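J.: Quick heads-up: structures coming right below.
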Structure I
Amino acid sequence: MAGYANPYILRPYPELGDRVSVLLRNPQLLPPSVITPRDVPMDDKGQPVDSADAQMAMYEVMARVIVKWRVFDGSTAAPDVPDLDLDIDADALAEQIEALGATEQPPLGDITADNVARLPMAIISDLMDVIGRVASDPK
């Protein structure tokens with residue numbers, strides 16, 4: 001085999017659903033230009049002037065690193081939630097809540113910064129951690 005070992009990392013998220021996962025290029029093997037966000041304007045305290053723009057810059061990095069994914073759009077409108085009586089029997093309430101979760105969520109399509117922004121926070125946090133560890137300690 002020619003080239004680096006382990007060029008890809010599979011990040012599974014079984015707690016989020018059946019076969020939910022993200023395949024990414026190993027950030028340790030990428031040049032800094034791929035994992036460094038574009039410059040965003042900063043204020044005199046070193047904070048981004050526009051926090052949404054700074055967040056989108058990080059989503060752009062994630063989109064460059066992600067190769068493939070099996071994820072769903074959690075941002076789609078939820079079905080009409082019926083009036084739940086939280087004082088009913090716990091088993092009956094659990095059945096009603098389970099029925100709410102049975103609605104289909106469409107898969108996210110192309111890997112773009114806009115679609116990365118629609119990922120569940122659990123996945124975004126994990127990917128930021130994986131990429132951030134390399135950016136702060138490239139060993």
Structure II
Amino acid sequence: MITILVGIVYCAIGVSFGAFAGSAGSSRAGFAWRLAAWVASAAVYAAHLAYEQFRLRNGSLSTAQHAAAAVAVGAFGLAVAATVHRVLLPGPDRHFELFALALVAWPVVTALPAFVVALAATAVLARIRQPT
């Protein structure tokens with residue numbers, strides 16, 4: 001359940017900060033909003049790892065799987081939002097096949113590095129947590 005909730009938070013961050021970036025008055029302000037989205041997502045990612053490790057006491061592999069799944073849910077939500085956004089825009093050249101591909105590609109492309117980073121980070125945390 002926490003995995004889906006965190007994935008929804010990632011999607012909400014991406015959609016809302018993307019809207020702010022799109023309505024920004026300059027490219028510099030748009031960049032600042034996109035950077036803020038990355039920072040917010042990184043904070044959610046770190047909090048999720050900490051919750052899985054310290055509150056639930058899950059192992060490194062389980063934590064990495066849950067973190068990657070949450071990232072995949074968020075990426076899938078963003079792909080759906082991008083597809084809906086494109087459908088609502090006027091124009092003959094919509095390239096729906098690319099948006100269909102994004103529904104699969106975005107979750108995979110984001111989940112794999114999220115898994116690797118979470119596995120490495122939680123392995124380090126597990127070593128730190130062990131009594132010496």
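J.: Of the structures I, II, report the one carrying the highest value of mean count of other Cβ atoms within 10 Å over residues 10-17.
T.: When mean count of other Cβ atoms within 10 Å over residues 10-17 is computed for each of I, II, structure II gives the biggest number.
J.: Here's something else I'd like to know. For Kirkwood radius over Cα pairs in Å, for residues 34-113 alone, which of the structures I, II scores highest?
T.: I
J.: Work out the source of -29000 here, i.e. which of I, II gives that when helix-only ellipticity at 222 nm (-39500 (n - 2.57) for each DSSP H run of 4 or more, over all residues; to 500) is computed.
T.: II
J.: Given a value of 2.1 for distance in nm of label points 7 Å out along Cα→Cβ at positions 18 and 42, point me to the structure among I, II it was derived from.
T.: Label of the source structure: II.
J.: Figure out for me which of the structures I, II the number 35, 21, 13 belongs to, where semi-axes √(5λ) of the Cα gyration tensor in Å was derived from the coordinates.
T.: I
J.: Of the structures I, II, report the one carrying the highest value of FRET efficiency 1/(1 + (r/R0)^6) of positions 26 and 90 (r between Cβ atoms, R0 = 25 Å, to 0.05).
T.: Looking at the calculated values, the largest one is II.
J.: For which of the structures I, II does the calculation of relative contact order in percent (Cα under 8 Å, 6 or more apart) return 31?
T.: Checking each candidate, the match is II.
J.: From which structure (I, II) was distance in nm of label points 7 Å out along Cα→Cβ at positions 66 and 122 calculated, if the value obtained is 0.7?
T.: II
Here, each number is a calculation from the coordinates, and none is a lab measurement. Worth saying up front: this structure is predicted, and the values here are computed from it rather than measured. Cβ atoms are built from the backbone, for glycine too; each structure is taken alone.
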